[in-house]
Structure 1
Amino acid sequence: MTITTQDTDVTRALRGLADDRSSVRLRAALAVGTAPDPRFVDKLVERSAVEPEFFVRDMLTWALTRHPVSMTLPRLLREVRSQRAQARSQALHTLSKIGDRRAWPAITRALLSDADDEVARSAWRAAVVLVPEGDEPALAEVLATQLGRGERETQLSLSRALVALGEAIGPALRAATAAPDPRTRTHALATERLLRDPDAGFESAIEEAKRVVALGGSGQEGR
C-alpha cells in the first residue's frame with residue numbers, strides 16, 4: 001500500500017487535534033479547516049465535546065463549517081442528544097454557524113430549557129437562526145418560559161435571542177410582565193425595553209425594570 005503525502009498530512013493533523021498543547025491543537029484545527037477532508041469530520045466533532053480552550057473550540061467549529069453539510073449535519077444532530085453537556089452545546093453552536101434549517105427539528109423544548117446554562121444559551125442562539133418563517137411566535141412562547149433564569153450573561157443571551165425574533169415576541173413578553181415571579185417580570189420588562197430601543201444597554205434596561213417592579217408595576221400601565 002502506498003502512503004501519500006496527503007495521508008501523512010491527515011495523520012499529522014489528527015494527532016495535532018489531540019496534542020497536550022493548546023497552541024498545537026489550534027494550528028491543527030486551522031490546518032483541517034484550510035484543507036477539508038472527510039476523514040476529519042468525526043474527530044472534529046469528538047474533539048469539540050472535550051476541548052477545554054474556547055479559542056480552540058471556536059476553530060474546531062470553523063473547521064466543521066468548511067466541510068460539506070451532508071457530512072457534518074448527521075453527526076452534529078446525533079451530538080445534540082449526547083449525555084455530555086459540552087457536546088450538546090458545541091454541536092448546537094456549530095449548527096447555528098452552518099445555518100441549515102434541516103436541523104430545526106432537533107432544537108427541542110428540552111434543549112431550549114436544558115439545565116446546563118451553556119447548552120440552553122447555545123440552543124437559544126441556534127433556534128433564532130434556524131426557526132422556519134412563521135414559527136417565530138411559537139418559539140417566542142417557549143423562550144419566554146426561561147425569562148428570569150440565571151445570572152447576567154444567561155439573561156443577556158436570552159434577551160438577545162428574543163429581540164432577534166422581532167415583534168413576534170410581543171404577546172409572550174406582555175404575558176411575562178405579569179408573571180408572579182419578580183425576576184421573570186424584571187427580565188421581561190428589560191427585554192421589552194431592548195426591543196423598543198436596541199441601543200439601550202442591558203444593564204440600564206435591567207435597572208429600569210427593577211425600579212418598575214419594586215414600585216409594584218408590570219410595565220403594562222398606560223398601554
Structure 2
Amino acid sequence: MSEWRTILVVDDDPSIVELLRDFLEYENFHVQTACDAAQALAIFQREPIHCIVLDIMMPGQNGFELCRAIRSESSVPILFLSARSDDVDKIRGLTLGGDDYIVKTASPGEIIARVKAVLRRTDTQQAQQQLSQAVLDYGRLQINLPTREVFVAGQSISLTPREFELLQLFVENPRQVFTYGQLLDRLWEGVGDKHTVRVHLSRLRDKIELDPAQPQYLINVWGVGYRFEGG
C-alpha cells in the first residue's frame with residue numbers, strides 16, 4: 001500500500017521528525033518534513049501529499065490553523081500529533097477535519113499503523129465513490145458501465161454485447177442526435193443499413209422501456225436518427 005505514497009511530517013522537534021522519517025521510510029513511504037506551518041503549506045502546495053502527520057503546538061501558526069487552511073482546498077488525511085492527551089484538543093482537531101489524533105507517547109510503530117489505517121480508509125472511500133459515480137441512474141433504468149450491468153426497475157436484464165455498446169454510446173452522449181450512418185460507423189464499421197440499426201434499437205427498447213411504443217429513453221428524431229433522454 002505504501003508504494004508511491006508521500007507522507008508530510010510537520011513538527012518543530014527535529015528528533016521526532018527524524019524518528020518518524022526513519023520508520024516511515026522503512027515502510028517504503030516517501031517522506032517530506034517541515035518544522036513549521038508555513039514550510040508545510042509550501043510543500044503541500046508544491047507536490048502531491050497523501051497523508052499529513054501534524055504537530056499541534058508549533059511556533060507561529062499552530063497545527064489547528066494549518067489544518068483549517070489545508071481543509072479549505074483538500075481532503076488529504078491529517079493525523080494530529082500532540083503532547084497533550086486531553087479531550088478538548090482531540091475534539092477540536094477532529095472537528096476541524098482531522099482524521100485521527102495521536103498522543104506523542106505512542107510508539108513509532110503505533111503511529112505508522114495509524115497512518116496505514118487512515119490511508120486504507122481513504123482508499124476504500126475513494127473506491128466506493130468511483131463505483132457510485134460509475135453507476136448511471138435514470139430512475140427505472142440504472143447502468144453500471146465498468147461491470148456492464150443494466151437494471152430496469154431494480155431487476156437485472158441481459159443485453160447482448162452489441163445492445164450494451166449501443167446503449168453505452170447513447171448514455172455517454174446524452175441528447176446528442178446520432179444518424180443511422182453515424183451509428184453504423186461507430187458500431188458496425190459501416191457495414192449494414194438502417195434496418196440493422198432499427199432492429200437493434202427495437203430490441204433494446206423492448207428491454208429497457210416501460211412502453212416501447214412511447215419510449216422514455218431512446219427517442220426517435222424523425223428523418224434523422226435517435227437520441228438518449230436521461231430524464
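Brief remarks follow.
- Parent structure of the calculated result -20000, given that helix-only ellipticity at 222 nm (-39500 (n - 2.57) for each DSSP H run of 4 or more, over all residues; to 500) is the read-out and 1, 2 the choices: 1
- Structure responsible for 19.4, with mean count of other Cβ atoms within 10 Å over residues 33-40 calculated and labels 1, 2 on offer: 2
- With respect to percent of Cα pairs over 29 Å apart, the largest value across structures 1, 2 is given by 2.
Just so you know, all these numbers are worked out from the coordinates, no wet-lab data involved. The structure presented is a predicted model; accordingly, all values stated were derived computationally and were not measured. Cβ atoms are built from the backbone, for glycine too; each structure is taken alone.
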